[in-house]
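Chemist: Listed next: structures, encoded as structure tokens.
Every number in this text was worked out from the coordinates using simple rules, so none of it is lab data. Bear in mind the structure is a predicted one, so any value in this text is a computation, not a measurement. Cβ atoms are built from the backbone, for glycine too; each structure is taken alone.
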Structure I
Amino acid sequence: MYRILIVEDDMAIAQAMQKQISLWGLEAKCAENFQDIVAEFQAFDPQLVLLDIMLPFYGGYHWCSEIRKISKVPIVFISSASDSMNIVMAMNMGGDDFIAKPFDLNVLMAKLQAILRRTYDFGVASETLQARGAVLNLSDASLSYQGERIELTKNDYRILQTLMERKGKVVSRDTLMQRLWETDSFVDENTLTVNITRLRKKLADAGLTDFIVTKKGMGYLVE
């Protein structure tokens, strides 16, 4: 499930967007601490940000610049200040789109879904792999689930990357072993089993029970 952070200080507008986004099966959160939007962003770990320009304390351009220092996540500006200067500045600051207020909620959703498809559905362009709500970030080798960041070892990351790249398909133990140790030399199969067992426990502790499925005599699968 994609997560969208709504940074809008007009709570009537923010809650209307949150409700509409939820109706489309996406998870949305309205920012609360307008003094530290970066902290809200990091805690929620969204796949898209809706960002107003006029905000308390610091404006949307400031927060766009701060988010861009740590993430390439799509940012969509929403504002009644829809003159050409603001639109150009929003794009130059790192925004991916600009939606002028007032807007139709259905038009908003169409734009958001198009951006999410472009960003995450095409594996070559995407820096993430997703399965069952878990998001593997290829840029920093971390896993996120329900707003929580799960730290991974090098082998954890390689196992998940291999399985999630082939989501829905069985990956043989031989393939995993070669991907992990990148060698033709003999590696005890029990070493892979130990790595898988440790990773499964880490995932289960984070709420991802049975994320890696064993197909007896064939290999492993992420559905």
Structure II
Amino acid sequence: MKTVSLAEHTVRELNQMLHDQARQLTEPEWLITDPDGRHAIAAGLDQELAITIEGHAGYYCAGMNQRATVTVEGTVGVGVAENMMSGLVRVRGDASQSAGATGHGGLLVIEGNASARCGISMKGIDIVVGGNVGHMSAFMGQAGRLVICGDAGEALGDSLYECRIYVRGTVKSPGADCVEKEMRVEHREELARLLQQAGLDADPASFRRYGSARQLYNFKVDNADAY
């Protein structure tokens, strides 16, 4: 395992090392120490690297991730795993706003709580949150699954497309066009697989499912005065 201290190197230097390593693949495991909340750590990866960040990270940690496994042993700032394509990003603590924003694939696990707009405009990413999420989570969620083991804030799933949302706790309020839906056998099986992948122990039968009512897909002439 290669160890890099951010007390001795800049984030730019670290990310360049990681990108170079992705081409060579001689050192697939990395330990990053002394992150001290720095931004854009381990961003833009595109190889099967295993990276552990020993401490708290700032904005856009593991952004645009492809194929890599990134574990943060602390909390993260805005936009963790933003625009993620594949791989696994795991946060042992809490996450700030817009976790997993616009993500196309892969799995983001937040073992603590997530702030507002978790999964905003998600496009295929799976997000599992061990605690609560803030307001407007999964706003304009187009595809993928958001699993919330705690409570959800206001306007959950506002303007939702085809993203599936599973909530074990309470929902303060669903957003526009977001409704509770039947929890069928296939949904419990899907949820059980996601929880197992995330390493979280929760009973799928204790969750409820939310999805789109599909009332915002098309223009309706009766609503013309509102535009």
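Chemist: State the single structure among I, II that was used to calculate distance in nm of label points 7 Å out along Cα→Cβ at positions 88 and 112, giving 2.1.
Modeler: II
Chemist: Identify the structure, out of I, II, from whose coordinates relative contact order in percent (Cα under 8 Å, 6 or more apart) was calculated to give 13.
Modeler: I
Chemist: Another one. Identify the structure, out of I, II, from whose coordinates mean count of other Cβ atoms within 10 Å over residues 64-71 was calculated to give 21.2.
Modeler: Here the read-out was taken from II.
Chemist: Please compute mean count of other Cβ atoms within 10 Å over residues 56-63 for structures I, II and give me the label with the greatest value.
Modeler: II
Chemist: Given that helix-only ellipticity at 222 nm (-39500 (n - 2.57) for each DSSP H run of 4 or more, over all residues; to 500), derived from a single structure, equals -12000, which label among I, II identifies that structure?
Modeler: Corresponding structure: I.
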